[in-house]
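Just below sit the structures, each encoded as structure tokens.
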Structure P
Amino acid sequence: MTPRSRTTLPVLAVAFGLLAANPLAAQQVDGLLRDFQSTGDFILEVDGREARSAEIYRAEVPAFLIIADELSSPVLVLPAERAVQTVGFMKVLKRNDGSADILADAELASSGSFTVEGESISFTVDGKSVQVKPRPFLIGEQDLAGMLGHSPEYRRKAEAYRPDAAAVAALKKTAAPVRVRVYFGTWCPFCSQYVPKMLKVAEQLAGEVDFEFYGLPQGFADEPAAKRDEVHGVPTGIVYVGGQEIGRLAVREWENPEGALRRLVASAAKKG
């Protein structure tokens, strides 16, 4: 999987300006009310303070649905109309898979419009100043707690993953020391999908297998750690047994990382 950039607010800021003058987009409001997907790419600030409880959902059109304890109602940001609207909590249907819909009979109340300020969008709701900003990338060595604390999306997906119990049990019985080094990018959509699974595996193998996580920037070809370990795409999972590299997770193996680790470790044990 090669490096790929996420859609960040500098890009969205341009899209907002273009969509505001696009009458076709303005006619697609019904489509904007469905299939919102949870995203950890953004930070919400209310009156200058980060709203850590915030849930931010994004639809492809794009549109944003924002829910936070600091706000009295969910907020819908519609770029096509350059509008900010509120909707009742009972009219938002959230699903366990991280998606959300706004029910068809929802009544939307206007809360004015948003402005684009550098890399953020700003608006006012209930007299409170609200900003949506891009979440900084994680760069360099990271521990498990930092990974889970950085992105609500990573945390939610990790909590939802159920590793294969037999594979985890087998890895706990490995005699030689096992180390797994994971290179990732918080800007990478593939990493958002697969790295949380490895985080859950790391939780279950804590104290048994040593996990290292290293965040890379976009365009990391000359990044020293990536060059040293010959990392050409993310996510990359390198497995070591007794200090020696025994293999790397193939693309398809990220769907079930604990199974891939078990196979690699077992294969190394047979050879050694």
Structure Q
Amino acid sequence: MKMKAVILAGGEGTRLRPFTEALPKSMLPIGVKPILEIIVEYLKIYEFNEIILAINYLKESIVHYFEDGKRFGVKVMYSIEETPLGTAGAVKKAAKNINETFLVVLGDILADIDYNALLKFHKKANATGTMVIIENTLKVRYGVLELDVNQDNAITNLKEKPEIVFPVYAGIVVLEPLALNYVKNDEFLGMPDLFLRLKDNSKKIVAYLHKGNWIDIGQDVNQYLEVNRNIIRGNIKFENNLSELIFGKNRVCPKVT
């Protein structure tokens, strides 16, 4: 069975300049490998053997590195985005010839997600689209009041510096080909907007909660460097063989002081 995945790797990574002046964001190293190589190798573990890289900015460096994918044990194809199309628009262009359930992954995140469990969840739900989510915690710096507006704003409760937990989009989705019917050719559209369109057209969309590690390297230069330091120091340990992919099975992580 040929499992297909689309990796979105076309962004300029302006928040990671000057590093991205010479390399696309997805080719920046985590540990000893480009993050895109880690993502490809991790997908291979779960038998995703056909991977489409949606590329644009400094695309030649990605094509030169991965070529046809044979060196990595997968088939790599390319979808070149001449103008920005947004995440859903880029997937529409890249996945136009896919006729079965497929995976979409952003090219600047690392997540030790069990893709077998994700696909099983998607199929069991009989969903058109499954969005992977993580729980984010917001720490409020002040006391938060609960008021009864019907009783002259009577104070009913007060929580001192509470932590609010809420779900956020993790940059990974599973789609049925039907979902792409709701994106026009060459339309600029984000993935969250596509999911809202599916909902508005009575298509089933569901959320899969990932409880493991998840890292977005694209926030800014300081965050990217801190992520690398934490991984090398062993402060972040991934499950499902992802840590081994970053440094290799027999490689000892260098000590950083």
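Derivation of every value follows stated rules applied to the coordinates shown; laboratory data play no part. Source: prediction; values computed, not measured. Cβ atoms are built from the backbone, for glycine too; each structure is taken alone.
For distance in nm of label points 7 Å out along Cα→Cβ at positions 84 and 172, which of P, Q scores largest?
On the way: P: 4.9; Q: 2.6.
Result for distance in nm of label points 7 Å out along Cα→Cβ at positions 84 and 172 over P, Q: largest is P.
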Review point. Mean projected area of the Cα convex hull in nm² was computed and gave 17.6; which structure, P, Q, did it come from?
Key: Q
Point to revise | Comparison of P, Q - label where distance in nm of label points 7 Å out along Cα→Cβ at positions 44 and 228 is highest | key: P
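Looking just at Kirkwood radius over Cα pairs in Å, for residues 108-179 alone, which of the labels P, Q belongs to the structure with the highest value? The partial results should precede the final answer.
Working: P: 16.9; Q: 15.7.
Comparing P, Q, the top value of Kirkwood radius over Cα pairs in Å, for residues 108-179 alone belongs to P.
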Study note, to complete from the structure: Across P, Q, relative contact order in percent (Cα under 8 Å, 6 or more apart) reaches its greatest value in structure Q
Check your understanding: Among the shown structures P, Q, from which was the value 0.55 of FRET efficiency 1/(1 + (r/R0)^6) of positions 60 and 204 (r between Cβ atoms, R0 = 35 Å, to 0.05) calculated?
Key -> P
